[in-house]
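Structures follow.
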Structure 1
Amino acid sequence: MDFKVYSPSYKRPGTVIAHHYMSELQYVICESQADDYRKHCPDKNLWVVPDSAQGNVCRVRNFILDNGGPDLVMVDDDLKRIAMWSDTTIKKFTEQEAYAFIENAFIMCEEGDFHYWGLNCTARDRGQYQGYCPFSFKRFVGGPFCGHHHNECRYDESLSLKEDYDMTLQVLKRYRWLLRFNFAFYENDFHGKAGGCAAYRTMEREHQQFEMLQRKWGKDIVKKDTGMGLRKKKGDPKIDPIIYPPIIGV
C-alpha cells in the first residue's frame, strides 16, 4: 500500500532524531524555521508548510490530514524505535520491519474498516500487555504514533494538550471502533526538550485541558487518573486522563 510517515516538529531543529530510524519520514515544519532544520536534516526529510499551519499541534495535524494523503502515520520527532513483545522478550524492529509492519496495519484497516490505529503506549512494561489480548478496539491511541486511514475526524484545536484523547473518542463515536496493537509499542526520547508542546505546556494548562476534555465528553467517559503505587506515595498524580468509552468490547 502507498502510505506516508510524517512528524510535526516545531522549534526543535537540533533535537529531531526520528529520521535516523525512518529515513523516508518527513518533518512537517513551518517556513520561518526551515533554514534551521536544513542544518540538521536532508531536504528529502522536510515538508515546509505555511507558518499559519503551525503553532498549535492540532492545527498542523489537521493540515497533514487534509494534505498528506488518505493513508498516513504521524510520529513524534523524537521517535527512537518501535518494538514488540514476543513471549517475554522484546523484538526491536529494523527500519524495513517497521515499514512492513505499518503496511500490514493499513491492509488490516482496509479489510476491517478501521480508520484510526496505533500501538501500546506503555513501552517495555510487560505487565501492561496481556498476551490473551494482542489487539483492542476501543482503547486509547496516543499521538506519538498514530495511523489514519481515510479518517474524516479532525483534531480539536482547543485541546492541544489532550488532542489524542479527544481524537480517540471522536473516532469511536463516529466509527464505533479503532485498531490498537497491544503487543507492539513505540519508544521516544520524551523529556527535557524545548519546543513542540513544551513551548506552551504548564501544569495549570494541563489541568485546564483536562477539565475541557471532561466537559466535552462527560465525567462518565473522562476521569482522573489519581495515581497508584509510588506516584501516589509521592503525591504526584498523573496529569493524563483515563477514558471509558461506552462501547462494549476490549
Structure 2
Amino acid sequence: MSTKSEKKVLQLTKKIISLDESTNDPSDKSYIHCIKFIFTNKSDKRTLTLPTTKKDKESFQYLEAFVRALAILFENSEEERHKLYLSKVTSKELGIYLYNSIQNLQTFIKRKKLDVSVSKEFDSLNQKVNTLFCRYLKTMDNTLVGCLNLYFYYIGFFIQSVKSFDFLLFYFLKIDKAFDRFEYEDYCPDLNSANCLNLIILFFKSAISNDDLELLSVDALLIFKYKYIFRGIEDNIKESILEKSVRETVSIVKKKL
C-alpha cells in the first residue's frame, strides 16, 4: 500500500504530465518528457509507477524534491515559465518557493558529494564522460533550465534504474533541425563501447569549446545512430583517430556544399 507521501508524488506527477497537450514551450515539453521517463516504462507508458519508495529514504526524498520543484514551476503560466527558465537562480527572480525548492535539491547533492566529481580527472572512459558531461551542464547552471538539467541528471545517482544520462544525452544531441524527426525510440548509442564513449567525449569537448556546428552535427549523428553506423567496426579506436575522422568528414562535406 502506498504511503501518503508516495501518493502525493504521483498526484503531482499526473498534474505535470496533464499539461503536455496544452503547452507549446520546448522546455516545458522536455521536462514533462523527463517526468514521463522517470515514472513510466517501455512496456506501458500510460501507467505511472514510482521508481523508488519511501523505504529507500534518500532516493525517495530526492525524487520527491525534484517533482515538487517542477510542480511549483508549473503553477506559473506558460509565459511566466518561459521567462523563469532563463532566469538566474535567485529568490528575487524565481520567487521564494521555487528558489527554496532548488536549494533543497542542492542540499541533497552536497550531502552525497556529487559536485566533487566535476573537478576530478579520471582514468576510465566512463568517468571521463561523466566529468565532461557534468562540466557541460555546469556551464548552464546559473539559470533555472541549467539547474533543472543538472538535478535531473543526478537522479540517476540516487535511483540507478533511471538512466538520466542516457535521456539527457538524447536531448543534447538534437542540436539542429535535422534531428527533429528522430524520437527516443530511434536513438541507439552503445554506452559499453569505447568508440561510442570517445565520440561522446569529443561531442562535449567541442560543445564546451563552442566548436563548429557542423562538427557537432556529424558527431551527434554518429552517436545517435551508433549501433547502425558502427556495426561490424572494431572497438577501441583511439579518441584522436575518431576526432580526426570526424573533422575530415566535416571538411569534405563543406567542400561539396
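Every number here is computed from the coordinates shown, using simple stated rules; none is lab data. Bear in mind that the values here come from a model prediction, so they are computed numbers and not experimental data. Cβ atoms are built from the backbone, for glycine too; each structure is taken alone.
1, 2: which one has FRET efficiency 1/(1 + (r/R0)^6) of positions 101 and 221 (r between Cβ atoms, R0 = 35 Å, to 0.05), as calculated, at 0.70? Corresponding structure: 1. Each of 1, 2 could give log10 I(q)/I(0) by the Debye sum over Cα atoms at q = 0.09, 0.10, 0.14 Å⁻¹, but the derived value -0.44, -0.54, -1.04 comes from 2.
Can you say which of 1, 2 returns 14 when relative contact order in percent (Cα under 8 Å, 6 or more apart) is computed? Can you show the working numbers first?
Values: 1: 21; 2: 14.
Going through each structure in turn, the value belongs to 2.
Compare mean count of other Cβ atoms within 10 Å over residues 149-156 across structures 1, 2 and report the one with the greatest value.
Details: 1: 17.9; 2: 21.8.
Top value of mean count of other Cβ atoms within 10 Å over residues 149-156 goes to structure 2.
Determine which structure produced the value 19, 9, 9 for semi-axes √(5λ) of the Cα gyration tensor in Å, for residues 13-52 alone, calculated from the coordinates; the candidates are 1, 2. Derived from the structure labelled 2.
If helix-only ellipticity at 222 nm (-39500 (n - 2.57) for each DSSP H run of 4 or more, over all residues; to 500) is computed to be -20000, which of 1, 2 is the source?
2
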